[in-house]
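Structures follow.
Readers should treat all values here as calculations from the given coordinates under stated rules, not as data from a laboratory. Bear in mind that the values here come from a model prediction, so they are computed numbers and not experimental data.
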Structure 1
Amino acid sequence: MKSIEKKIPIEVSGHSAHITRIVAGGSFGKRELVAVVEFDPHVHGLISSGVHIPAKEYTRDELVKVVVRKAEKSIQRHVEKQEQEARERRDHEHMEKLAKGVSEAVGLA
């Protein structure tokens, strides 16, 4: 017998995604839920994201609205982090070339 995997299809910043499950989240004493959103295809290398939402009852439409809004912010933070890391890598590569050039210029290489 096949099990049927239930998902709620959503669109996040123009990308196809699904809410696959809702789990209790947060640290002890913090009342929140986590909606697991899977992207298909991956978005900027992001396969899935845990979206933290207030712990309360939701209708399907309310859930979709809050999850999409928070998932969009999650994607934006992910993209900004990737861009920052790329800038840091380029800066480090530049510094490596500079160090090599200075070493060669002063006879240390």
Structure 2
Amino acid sequence: MHRELKRITSRAKQQALAANKRGQDLEALAKTLQERYQIVADYGYEMEEYALRMQYHAQHSIMYALLQEQGLYSTDLSIEASNAHVQAVKAQVQAIKLYCQAIRIYVNRRNCSEC
């Protein structure tokens, strides 16, 4: 049982670290939209908010995994870690939706300006 908890905790920590990295990548992408593409800058600002929210929840998930690594296993802690991960994923999905919208608008405006 103890070995299984360690495996689950290790996997949760890896997922949280990956989510945090994706949040950082999305934040950088959002800043690029803000700085280089005036047409979709507003989308970049909103994306940045979701990227920061994603990092916030991922960091909480990392914190919970570290507490579990130190032997502080509890059902409540596992639930909080799972909830933090779910919130990070939700923020990621929203950021990606915004990016898709921004690209669609950018391409449409570029095509219209060439007409």
Structure 3
Amino acid sequence: MNAQITPKQGDRLIINNVPEDYHYKDLYITEGQYMGVIEQSLFRPEFVVFTTGYTPYFNGNKFSCSGSGHHIEVKNVKFVKTAPANFWKFRNGEVRTHNEETYQKEVNYFECDFSDIK
């Protein structure tokens, strides 16, 4: 992994080599590809936690991401690129049904191999 760029909340993790015959492979799909959203670090800095399945919520202050949770050792994560990624928030900060808007924000993309996921 590149020592200068470390995974942080909201970054994306591309998951390579998900077995075609893996029964739960659909749980690793976020926005149409095998990818997770980095949510937080564990108490041990050598691990990061990521979720798969949903576009994360971020309103500039609060971050939230639902889905299937996983973790991986930081040493098994490789920086790939910086590019826009989707987030959602409530339009004008008004919390109500059907008032969400999707927007893009620059994040870091990393990759890992499916076999390294814990």
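I have 0 for helix-only ellipticity at 222 nm (-39500 (n - 2.57) for each DSSP H run of 4 or more, over all residues; to 500), calculated from one of the structures 1, 2, 3. Which structure is it? Present the calculation step by step, with values, prior to reporting the outcome.
Values: 1: -15500; 2: -33000; 3: 0.
Going through each structure in turn, the value belongs to 3.
Using Rg/Rh (Cα atoms, Kirkwood Rh) for the comparison, can you identify which of 1, 2, 3 gives the largest number?
Details: 1: 1.27; 2: 1.18; 3: 0.98.
By Rg/Rh (Cα atoms, Kirkwood Rh), the leading structure of 1, 2, 3 is 1.
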